[in-house]
Structure formats: C-alpha cells, structure tokens
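Presented below are the structures under discussion, each in the form of structure tokens.
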Structure I
Amino acid sequence: MFSGRKAVAIVIFPFIFLLDQHYKKNKFLLNHENIHIKQAAEMLVVPFYIWYVIEFLIRFLQYKKFRQAYLNISFEREAYRNERNLHYLKKRKLWAFSSYF
C-alpha cells in the first residue's frame, strides 16, 4: 500500500512488511494487506506475483502513470475497495479479485 509516493506496506507471502512500526496500529492498512495474503494464497503464491507484475505492466502501458497503473491492478482495486470493511475476509468469495478487472 502506498501513502503519498512511498510504499508503507508490502506483502511477501506470508509476511506483511511495514515501513514503520506505527503502521501496526492502522487496522485498515493491515486489512488491505491481509486481503493480498488471501489473494496470494488462493493463487498458490508465485502465480499471484507473476500476474501482479504482468497486470501492472499492462496498466502502465494503458495509463502511462505509475500510480494510476498501480491503483488499477485488479488485486489493488479489490483491496482498496474493501480495506475499511473489517469483516470482508470472512465473507469474501474465492477469486473475488476477478470481478475487479
């Protein structure tokens, strides 16, 4: 997840790495990153990262801007749309990111 121009958190399955420890208190940020953990797990991890990079490259060609490309990756669209719903992962359907293409 980005804040301004910096990534403040990243998932390297199965871990969430934070830019600073104070982000541990941000329940919406952690929910966003946990959505990515769920996405990666259901795709068996390596295909998730391959798909993520390929989709980013396609979106970058489409939008010509890093941030706009990043925000339009299907995985990010799902995570941003649902990060404030702290019950989302309990009801999330398998491959839910696919509805965000």
Structure II
Amino acid sequence: MAAKIRKGDKVVVLAGKDKGKTGEVNSVDPKAGKAVVDGVNMAVRHQKQSQTSQGGRTPKAMPLDLSNIAVVDGNGKATRVGFRMEDGKKVRFAKTTGDVI
C-alpha cells in the first residue's frame, strides 16, 4: 500500500494529549502503523553519565499512531490524502484543496 504520510510531511495531531499541535514527521514505521513527529508526544528519558557524555534528563519524541495524525494542506487545515496519476506518475494530493503534496 502506498504511504499517505511520509517523512518530511507537515502534520497536525487529531487526538490525544497533544491534540492540535503541528510538527514535521521524523520517521514512519508502516509495519507498526506509527510515526515520530518533531516536538509532539514528548517523554523524558534518563541518560546515565559516562566519560564521553554528560548524564541527565533528555526529552524524546515518542511514536504516534498514524490514525491520530493528518497532513496539513496549504490553508493550514488537516486534510485526507488521495492518489491520482499526473503525467504518468502517481502523486499524492490534498482532498480539501486538490493541491499536489
């Protein structure tokens, strides 16, 4: 199945504690159906001090379910993604505006 959400897409969170926040997709795991978004769903991870690095608490973006995020269209609103053929190539487009993503 073609990926509706890809690395580098600007997305908005639809559900959960970070509902309404926007960010850029860092990575997508299609098998698990999850994506990591910059600055969203942050958790604190503890790093033990070593000779090379300083220890402490570091924030880390945790994965979100793909069903809880949507691509942002040109107007800044959440949109669904469709596929169509243009010049013999399959392209993604925003269902709200019809613009190619």
Structure III
Amino acid sequence: MVIVAGHIIVEPAQRASYLAGCVAVVEQARRTHGCIDFAISADLVDPRRINVYEQWTSQSAVEALRGDGPGDDQSAAMLSASVAEYDATVRRWLSHG
C-alpha cells in the first residue's frame, strides 16, 4: 500500500476556490482502480493550509492518476507544499466499520 500525505499552503483568500477546483480531481481519483481513499480538505486551524491524504493499493495505481501533477492554476496558487509518499506494509485497524 502507498500512502500520500502532507499539506499545501495557499493564501487564505484563495483556499475556498482552490478546494473547489479540486472536486473533479477527488472524484476522478476515487473512481481510479487502486484508490482506497483520497481526500483534499481545509485545515481546521490554519486558514492557509490544505491537507492531502491518499491511500493506494500500489505505486502503479498512484502513477496512473498522477500524470503531470497539479494544473497550472493550482500550481500558481500554491505558496508551498510538503507532501510525501510512504510505502506501508502493515495495516492495524484502530476502528473499522
């Protein structure tokens, strides 16, 4: 399993429009073969921060969606980003249902 997690920083005034532009990406990702979970969401504390979380069955599944990365509009809105991929080999359920 591959987990992609981190955050993006945008101007607070642009966060809502940035997230609105991500709706189609989230919908497409969730329909992609190998996607377990995919979320892009506003941080509850920092008005500049957008949290990124993805779970995939494999690296090839991640790459099938990723393509060239964010579009030009999204890239222009990003002040900074800290997002990483992790290879996960063990899953321990804390809660499931």
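Ranked by volume of the Cα convex hull per residue in Å³, structures I, II, III are topped by II, which has the highest value. When helix-only ellipticity at 222 nm (-39500 (n - 2.57) for each DSSP H run of 4 or more, over all residues; to 500) is computed across structures I, II, III, the figure -15500 traces back to I.
Rule-based calculations on the coordinates, nothing more; no lab input. As the structure is a prediction and not an experimental result, all values here were calculated from the model.
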